[in-house]
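Below: a set of structures, written as structure tokens.
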Structure I
């Protein structure tokens, strides 16, 4: 800090020596960029918070939808188990519906995101290209989160004794 002040004082004296009729003014480029992009930093924080909140809400929604689907397919799962279906095949049957929902939601959401990001980036002089990872990575993350959420629920559902379903009849 003192080295900066000494350098600045020396530059100011040199400026006044060569240009006595002009005022010496300066700015720090880092502060200028921070001030120029302050709204972008705020927007990024806001979008991160909104994305996290929507991800939590989506996870709760996946949990709720699975609870409804598993209760509707409780008897079907029990009958398949009685007829010799493995826990893995029952898990695939239960997960298949959610996989289709993920694919459909990506077909709807990713083009909207593509157009939104392109419209947002249009205002910048230097911009990035949106490659295939923009589509592949969120889809993979979404599938992974869904698998993590549903793994325990699916295991619990396929582990229930089929006698409970038969007793309800």
Structure II
């Protein structure tokens, strides 16, 4: 926020990610201005207002986290975190895997059963393929193995009447 009260900032093109002859400028300037709806404020006054509002929003987030027993990592810890680190714990992201939407419970049950049978057949065929059996037959509608590797597939099933 304090950058609103400063002169333009110049950034040099990083050598590592950009081709020197790629048509990008050697440097660019970034000028941060006061938005038109705050034109009645000086850049310094706007920077102060923005800083106070950001601090209030951060305090609100910290309170919400604390109320749920969670911690907010913060800038210092984020900057000390290795860029290739991974979570050490896992949380369940969703209660269900929404692969099928159906209002009729019986139709849903039948389709899920058919999907499981298809997946079991695909898994068995893939295992045989990986073991060198190029005559194995994949279930109908196996697209990638057929198109990319020339695998054989069973003929498509006809859709049943509703």
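Nothing in this text is a laboratory measurement; each read-out follows from the coordinates by a stated rule. Just so it is clear, the model here is predicted, and its values are computed rather than measured. Cβ atoms are built from the backbone, for glycine too; each structure is taken alone.
I have -28000 for helix-only ellipticity at 222 nm (-39500 (n - 2.57) for each DSSP H run of 4 or more, over all residues; to 500), calculated from one of the structures I, II. Which structure is it? Can you show the working numbers first?
Numbers: I: -28000; II: -13000.
The read-out was computed on structure I.
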- When volume of the Cα convex hull per residue in Å³ is calculated, the result is 354; to which of the structures I, II does this value belong? II
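Given that distance in nm of label points 7 Å out along Cα→Cβ at positions 9 and 41, derived from a single structure, equals 3.0, which label among I, II identifies that structure? The partial results should precede the final answer.
Numbers: I: 3.0; II: 1.8.
Derived from I, not from the others.
I have 2.8 for distance in nm of label points 7 Å out along Cα→Cβ at positions 49 and 153, calculated from one of the structures I, II. Which structure is it?
Working: I: 2.8; II: 6.1.
The read-out comes from structure I.
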- From I, II, which structure was relative contact order in percent (Cα under 8 Å, 6 or more apart) = 12 calculated on? II
- Message: Between I, II, which one scores greatest on mean count of other Cβ atoms within 10 Å over residues 65-72?
- Response: I
- Message: With distance in nm of label points 7 Å out along Cα→Cβ at positions 57 and 89 as the yardstick, tell me which of I, II scores highest.
- Response: I
- Message: Quick check for you: by distance in nm of label points 7 Å out along Cα→Cβ at positions 25 and 145, which of I, II is greatest?
- Response: II
